[in-house]
Structure P
Amino acid sequence: MSKYDFLLVGAGLFNAVFAREATRHGKKCLVVERRNHIGGNLYCETVQDIIVQKYGAHIFHTSNKQVWEYMSELCEFNHYINSPLARYKDKVYNLPFNMNTFYRLWGIITPGEAKNKIEAQRLKTANPQNAEEQALSLVGHDIYEKLVKGYTEKQWGMAATLLPSFIIKRLPLRFTYDNNYFNDVYQGIPNEGYNPIFEKCFEDCDLILNEDFFENKKLKNKAKEVIFTGMIDRYFDYCFGPLAYRSLCFETETLDTDNFQGNAVVNYTEREVPYTRIIEHKHFNFGTQVKTVITREYPLNWQLDLEPYYPVNTQDNMRIYEQYKSLAKQEHHVYFCGRLGTYAYCNMDETVEMALNLYKKITTY
């Protein structure tokens, strides 16, 4: 007889929400996590009294009132608004592309002038052959060359002319003086960081850290159901070949200054600059500490021994994923979830909603 109702593979956001729902309803959960901490990529450390997001910037945002209220039961959010900057050579531009960006680029003031400028520069093609042509057809030469090309090529590790056009589905243009990156109704950062959320969600679970599920698959026998948030291709021993991912490397240092860049996130859009952005963590919580902590974020070609951060959803990879997805349907009592289990990039609010929906689905059978 199984000791647990659920084995949760991975201690990230999906399984945290699922665990909270399960334990609130009297279910027993065993959580296995290969890292030495819970929280997945939302895990935070405190350095110089500054909350540092160890695996890159995560701003919670949503237009789903139910999800916002659910998360607000777990933490208190501040009023942080994501307004990143882009640095190209010796100039700084506002993101997303808006009237402040256009004024900085061309000295124009009205939306009409901006639209005319972009239209005059756009590549006129109905069938873009690659990511570069797709971007040029959407935003024109100046925005592409200064703010899109280098950043995109660093992120994907290859020339934009070699990337398929569907990699860039859209590049939003905002013809207002609004630097708020997200259009969502609700937005913020937990005042105490993300760790307390996970501590609350997993508090009634049995937890095993520093344990690789793939080296101890007998753990499956301990539970009636498995919620698996790891790599779906690895689960099936790469029988259809490995899926492709992009990885990241983070270089964090403490600086003896109270303010390094004046903003939480500055993207570096030149290809020649090896990192894609610098995060100054104190600005997420409006910190006034005498020192500051910054993180440079470097994109990496993924290898089997590296952390898979982003799926590379090319047509070839999606064909492989569909084979794994079909195989997954034959796995009884195993649910493949989250970013790695579904081979899809998911925003945090989407992850919360999917976890809530899955719990309801399983428990109504």
Structure Q
Amino acid sequence: MMYRALAFSILLSSAACAQQEAASNEASPTETSDVRIIPTEMCDGYFFIPVTLTDREGYPDGRTLWFLHDTGASYSIVDPDSLERVSDTRVETGDRVNIRDATSGPLTFNRLPVRARELDHLSRALGREIDGIMSFGALDDFLLTLDYGRSEMRIESGELPRPDNETIFNASGPDYRPWLRMRFSNRTRRMLIDSGAARSDIVVRNLNRFETVSPPRDTGAATRLTEIERRQAARARENVTFGDYVLQTPTLQSTPGTELFGGEVMKHFVWTFDQENERVRILPVDPDQIITFDPVYGHGIVLGSHPDGFRVADVLEDTPASRVDVQAGDIITHWNGAPVATRGCDRGDSLTLDITIRRDGEILERRLELFPLVD
């Protein structure tokens, strides 16, 4: 059985990131070609890009940083520990530095401005190390394609044609990041196109004002850069459309901040961004596929960060966790038998979740039988 869980929705954009990094990036293809593929790894719906610093005498070997590419991020970020690993240079949180003379496949970064921010909590949430977050503007010199069907990122020169609202759309919005106007039955919303919210359908303010199949219910939380954001969710009673594309009754999630749609919508399409002209081309991965959305399964644990794994911040009522004596304050050290921080990206399709808990000096094992929180 295939299912989707709201376990770790990582939202990497925030109100504090609303303005574009003032310093532009300097990046260029290492050789001339119409279309170049950037090497990537996919992890639970996120694109990871290896950025390798040039070898230099006296510097560490293995100078590669893995950046999560996020169309919703206004500036690029690097983890201080990761930067120290490849440069033997210590920076403090909030410092601004430039990564120079680095490559990613066909791409050369002459200067990539980044800010130092602690990312360990996001790494634990995802289950693999995140060295950095690459902003939407980091590749603004090119047409950038996110091809979810092929798990591929591509760059090329040129520009997109004028919007026709069929395959080419206006992507302008309140800032330089990409936005798209989506139509509900009684309203139109301009929403952020956010690849950094890979486990989300559509995230809206004032969820209770939308027509839903059943009342919104608590489903957990999303891990943000600086906070844990509690979430409610419900299945829309109506379809959502843009152009001629129809999203059949997607899941709506609540937010007090920016309205957006994430990877659960994006994975059905190939996205090409023309940042200079604020346009986006959207092509379906499978033109014959009806775009539907799976039930949302969840464990019911609001997870906080802890050096040894997760701290249980809260347990939601009538959820798998509430039925097996998981308690606020518990420390979860292992997830399906693997240490939390290195458990990997494969969520699988099992409807059971085994966790190891440390509580008051005791080690406890709990098995959660997952069921839909939003059907």
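Which structure, out of P, Q, was distance in nm of label points 7 Å out along Cα→Cβ at positions 37 and 53 derived from, given a value of 2.9? Intermediate results must be reported in sequence, preceding the final value.
On the way: P: 1.4; Q: 2.9.
Structure Q accounts for this read-out.
Using the calculated result 4.3 for distance in nm of label points 7 Å out along Cα→Cβ at positions 85 and 317, pick out the matching structure from P, Q.
Numbers: P: 3.2; Q: 4.3.
Label of the originating structure: Q.
When helix-only ellipticity at 222 nm (-39500 (n - 2.57) for each DSSP H run of 4 or more, over all residues; to 500) is computed for each of P, Q, which one produces -1000? Please report the intermediate quantities before stating the final value.
Numbers: P: -8000; Q: -1000.
Traced to structure Q.
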**Prompt:** Who wins on distance in nm of label points 7 Å out along Cα→Cβ at positions 221 and 309 among P, Q, i.e. which is largest?
**Reply:** P
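0.30 is what came out when FRET efficiency 1/(1 + (r/R0)^6) of positions 149 and 213 (r between Cβ atoms, R0 = 35 Å, to 0.05) was calculated for one structure; which of P, Q is it?
Values: P: 0.30; Q: 0.75.
Attributed to the structure labelled P.
Kirkwood radius over Cα pairs in Å computed as 22.3: which structure among P, Q?
Details: P: 22.3; Q: 21.4.
Here the read-out was taken from P.
If mean count of other Cβ atoms within 10 Å over residues 69-76 comes out at 15.0 when worked out from the coordinates, which of P, Q was used? Please list the in-between numbers first.
Working: P: 15.0; Q: 24.4.
That value comes from structure P.
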**Structure from which 18 was derived, relative contact order in percent (Cα under 8 Å, 6 or more apart), options P, Q** = Q
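For mean count of other Cβ atoms within 10 Å over residues 133-140, find whichever of P, Q sits highest and give me its label.
Biggest value here belongs to Q.
In terms of distance in nm of label points 7 Å out along Cα→Cβ at positions 197 and 277, which of structures P, Q is highest?
Working: P: 1.6; Q: 2.8.
Comparing P, Q by distance in nm of label points 7 Å out along Cα→Cβ at positions 197 and 277, the maximum is at Q.
A value of 17.1 was computed for mean count of other Cβ atoms within 10 Å over residues 165-172; which of P, Q is the source structure? Mind showing how you got there, number by number?
Values: P: 14.1; Q: 17.1.
This figure was derived from Q.
Here, each number is a calculation from the coordinates, and none is a lab measurement. Just so we're clear, the structure is a prediction, and the values are computed from it rather than from any experiment. Cβ atoms are built from the backbone, for glycine too; each structure is taken alone.
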